[in-house]
Structure I
């Protein structure tokens, strides 16, 4: 049995592009879904948030092998929308020295 609720798994297979994005963005999202990369990266980011709560996306990126900052941010958004993580506050990022949201596992997870 998976450690992730099955009802939330499809969310990770839904890398998205915005309506106004170019065709290349739609193709990239389709490729992320068809290869399973979105799901794999979401699991990587979730594991990092579980192990290192209250970190910013800038701090998490070095803890998520194979993910760049944009990918970490995309997967944080997916995980938040899926109810698996939540914002825990905001503070100065130790990496980027800008005010950023910190992340933790959602209550009840």
Structure II
């Protein structure tokens, strides 16, 4: 038996596992709305930096231990913050939280 309908991934993300693992038989559920303005077709998806599936190669990036036993990567965190700020500034009609949920904060 093959479960061939997925209900959560953007179609661009679903495409890889469908081809590689499901012989192109994995389909999107009816809730995957790719119509203009639908959840899976947002204005920011037209910007190549904000496609649903993007890899960013950060050169000279190092993990280090912060004040706890967890690792941190300042270069990656900085890029994420820059991306967030660009999205909020460029696509002002996107709803974003006005304050982060504890314990995380955005500087």
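Values in this text are rule-based calculations from the coordinates and carry no lab data. Quick caveat, the model's predicted, so the values are computed rather than measured. Cβ atoms are built from the backbone, for glycine too; each structure is taken alone.
Where does the value -8500 come from, among I, II, when helix-only ellipticity at 222 nm (-39500 (n - 2.57) for each DSSP H run of 4 or more, over all residues; to 500) is the thing being computed? Before the final figure, lay out each step's value.
Numbers: I: -13000; II: -8500.
Here the read-out was taken from II.
For relative contact order in percent (Cα under 8 Å, 6 or more apart), which of I, II scores largest? Walk me through the numbers on the way to the answer.
On the way: I: 24; II: 16.
When relative contact order in percent (Cα under 8 Å, 6 or more apart) is calculated for I, II, structure I comes out on top.
If Rg/Rh (Cα atoms, Kirkwood Rh) computes to 1.04, which of I, II did it come from?
Answer for the origin of the read-out: II.
Which of I, II yields 2.2 for distance in nm of label points 7 Å out along Cα→Cβ at positions 49 and 65, as computed? It would help to have the intermediate numbers written out before the result.
Values: I: 2.2; II: 3.5.
Only structure I yields this read-out.
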